[in-house]
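Asker: Alright, structures below, take your time with them.
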Structure I
């Protein structure tokens, strides 16, 4: 474990799960709460094959390996620097037999993998469609936050191609795009089945939405009880502590 090389500005963070750690670069995009919440929301059956699109530094496959009995997990990431960090994190945790990291474009995922070859697809995609806050098209943080290299349509279309019939797609996004999300899922025959809104505090508006959709599922959706992050500033609610494993 100690033989994994670190590059300039990189650090190793404890994930509080199975003793696993992850390599991150303080100058690039570090994973946030949305990825952790998605890993807690996703339902992965024993023996499932899982694909995480836009995996970044591999946080979701590593967390899902810790939390589930998936047979194999694959992370797809277009930025080679992030993919390299993800691969080193996989080696750091001794998970080479369980997790593969593939460098590639989400828009080409349908040609990188066999059709209908995954039981579960997850994605924490870029949320923003405008150009606010962009510092440059090649900025790692901008690519993670803004639809520069892929759109919601791209993500959903590729997930639909790669899921087995009855397979599940799990995504975290922003509530202000909820209508667009539902229409896009329906257009690609991914039927919304489960939704949970995430609120920073009980008296605030939601700032995230977690969604499950099934390929070819029947129309019927469950709206789960709201997930509240903080009881007061800096103090997580018990449900959040459970998801993090504290």
Structure II
């Protein structure tokens, strides 16, 4: 018998766009909105609107997935805190998913690539990048997410090879890629449909974890929220969710 599709909620706020998704009865529902500095204000109302639109309650979910980064610090903290708060309130586990891997999945879906370098703008003239390979069943990480200059990343890709280069850094740092003979997908983004695809696969492999274990993936030395800050944000999200009928 085929395994039934899980019921999932997905949150991704690592970039300037807020992306949400729900998977229920095998159908994908998505919403987008302003992210960045507005993510902390917009995310929870948008989540509750999506649940209402799909007729789901938090108790109906199997798990809550979120893009854990790397990306904008505020966005990562917001997604993690809201995912934790909702999960605590509903007694559900979470599925943290690397944001760069979500871009790789979008590139595989849209361009058919199975060996993907992902390059996302990190500001300050730097790039978040990683390399992934899909074996027909699942993704494997060949290069862990790290920070690069555009020139250093282009040099590494030229030395190590690959099939595809995807992500918004291609448009923002155009010059270094000109000599690379790779498929280029500058429009590949960490969208909710790709996140849900990865989350569903992770659910089937038993990768869901307790909400208390969910953490953002920071690459730069700075700034994870303190434990007290994250716990306070999680409690606030749980209280807001509990106020819903």
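Values quoted throughout were computed directly from the atomic coordinates according to the rules given, and no laboratory measurement underlies them. This structure is a prediction, so every number in the text was calculated from the model and none was measured. Cβ atoms are built from the backbone, for glycine too; each structure is taken alone.
Asker: Which of I, II yields 25, 22, 19 for semi-axes √(5λ) of the Cα gyration tensor in Å, as computed?
Answerer: I
Asker: For the read-out log10 I(q)/I(0) by the Debye sum over Cα atoms at q = 0.24, 0.26, 0.27 Å⁻¹, for residues 46-101 alone, a value of -0.98, -1.07, -1.11 was computed from one structure; give its label from I, II. Numbers along the way, then the final one.
Answerer: Values: I: -0.84, -0.97, -1.04; II: -0.98, -1.07, -1.11.
Among I, II, the structure yielding -0.98, -1.07, -1.11 for log10 I(q)/I(0) by the Debye sum over Cα atoms at q = 0.24, 0.26, 0.27 Å⁻¹, for residues 46-101 alone is II.
Asker: Ranked by relative contact order in percent (Cα under 8 Å, 6 or more apart), which of I, II sits at the highest value?
Answerer: II
Asker: Please state which of the structures I, II yields -8000 when helix-only ellipticity at 222 nm (-39500 (n - 2.57) for each DSSP H run of 4 or more, over all residues; to 500) is computed from it.
Answerer: Matching structure: I.
Asker: Taking FRET efficiency 1/(1 + (r/R0)^6) of positions 70 and 174 (r between Cβ atoms, R0 = 30 Å, to 0.05) as the criterion, which structure among I, II has the greatest value?
Answerer: Comparing I, II by FRET efficiency 1/(1 + (r/R0)^6) of positions 70 and 174 (r between Cβ atoms, R0 = 30 Å, to 0.05), the maximum is at II.
Asker: Given a value of 18.5 for mean count of other Cβ atoms within 10 Å over residues 78-85, point me to the structure among I, II it was derived from.
Answerer: Derived from I, not from the others.
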